[in-house]
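Nothing in this text is a laboratory measurement; each read-out follows from the coordinates by a stated rule. All figures in this text were calculated on a predicted structure; none of them were measured in a lab. Cβ atoms are built from the backbone, for glycine too; each structure is taken alone.
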Structure P
Amino acid sequence: MAHDLLPLFPLAVVLLPHSELPLHIFEERYKEMIGLSIENQSEFGVVLSSGQGVSAIGCTAAIQDVTKRYPDGRLDIITIGRRRFRIHSLDNEANFLRGNVEYFDDEDPSAPENVRTQLIDIAGRMWPESQFDASDRELSFRVAAPITDLALRQELLTSRREADRVRRLVAFLPGYADRLLKINHTREVAPKNGHSHIAVPLDEA
């Protein structure tokens, strides 16, 4: 099977399809990579980077807008998640990392209507300003967009069944909502109790 050579951007981020990701580009190798993406109107891959290396599963990012160009070549851009891929091998011949990747879609994009409805009900109470469509075949990715838990996001990205992702979110979101309330409460009271230096990272939610 033929694989495409895709420029890769390792980050402490999990990009999901349909999610926006703003980026500040300052390293020379990534200035080059993003410059080529802009010139060729092509996508690049975002992969989760950790102490164990980069994840084998990532998502391509398409550049929606260049919001600012700096005199030294730095860029502020807005990207959006597009296609999921699996890395089969890495290539270090360019100034930036590339991967031989295979793109994939869901094996089964369907999910039971009652579970979709349950997910929309939970998400609607958590994010009342958002609108979700029960007929969306990738509803799970749209609901997961505000979630900061990297392990959960990577799990959803890897899954090839919409029903599994929807059920996972139905089980995950109530506890996540409770953790967010505790974090927000901590942030509100910290300046009042003499410990304004305390910060609770959202990634711990």
Structure Q
Amino acid sequence: MNPRIQELAKRIRRLEDEIENELQRRRAELNADFENKRIRFEQDVLEQQRRFKTGLLRYVLGARLRNIITAPIIYAVIVPLLLTDIAVTLYQFICFPLYGIARVRRRDYLVFDRSHLGYLNLIEKINCAYCSYGNGLAAYIREVLGRTEKFWCPIKHSRRVLQAHPHYGGFIDFGDGEAYRRELKALREELAGIKEDES
């Protein structure tokens, strides 16, 4: 890989770590206590949050017509999401071990913690769970497909790719056949070395 790109990728990872540290600091400010992977807010924080909760009946009666009309369309997408989830999970469980690719831990991408927030009513909690599932699933699929691409075709495109997966920066430059033949094996071996908790 190009040394300059390697250095830039390291800087990006450091910035991502800084962002995560800042988010952790902010969570601590909100008195969130992480116990056994369940979030328990201090009682006074929960009481304060409940003051901002909209009652279920008021929430439904105050809903805009467009929200009511489009809700079935929005929630119908759960079917293709579930089918895609099953397909991608089966794919990686069957194929990744055969090629020596470390599996992606699905649970690292699907996070459902908003149900602990006292200011959300039942419908808002369901909405949050739906969004968490859809976006987490997209991130999970992106990682599975990123590892697949790194194994089979780790070549950059000739033009810019928006929001490329984390493996893309380490791909071989477009048109560099010599580097492709030289580096392909090493790139594939990196996939076997990925620890599950790094995914």
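Using Rg/Rh (Cα atoms, Kirkwood Rh), for residues 116-163 alone as the calculated read-out, with 1.26 as its value, let me know the right label among P, Q. Derived from Q, not from the others. When Cα Rg over 2.2 N^0.38 Å is calculated, the result is 1.13; to which of the structures P, Q does this value belong? Corresponding structure: P.
To which of P, Q does the computed value -21000 (helix-only ellipticity at 222 nm (-39500 (n - 2.57) for each DSSP H run of 4 or more, over all residues; to 500)) belong? Source structure: Q. Which of P, Q yields 20 for relative contact order in percent (Cα under 8 Å, 6 or more apart), as computed? Answer for the origin of the read-out: P. When FRET efficiency 1/(1 + (r/R0)^6) of positions 28 and 108 (r between Cβ atoms, R0 = 41 Å, to 0.05) is calculated, the result is 1.00; to which of the structures P, Q does this value belong? So the calculation was done on Q. Comparing Rg/Rh (Cα atoms, Kirkwood Rh), for residues 12-99 alone across structures P, Q, the highest figure comes from Q.
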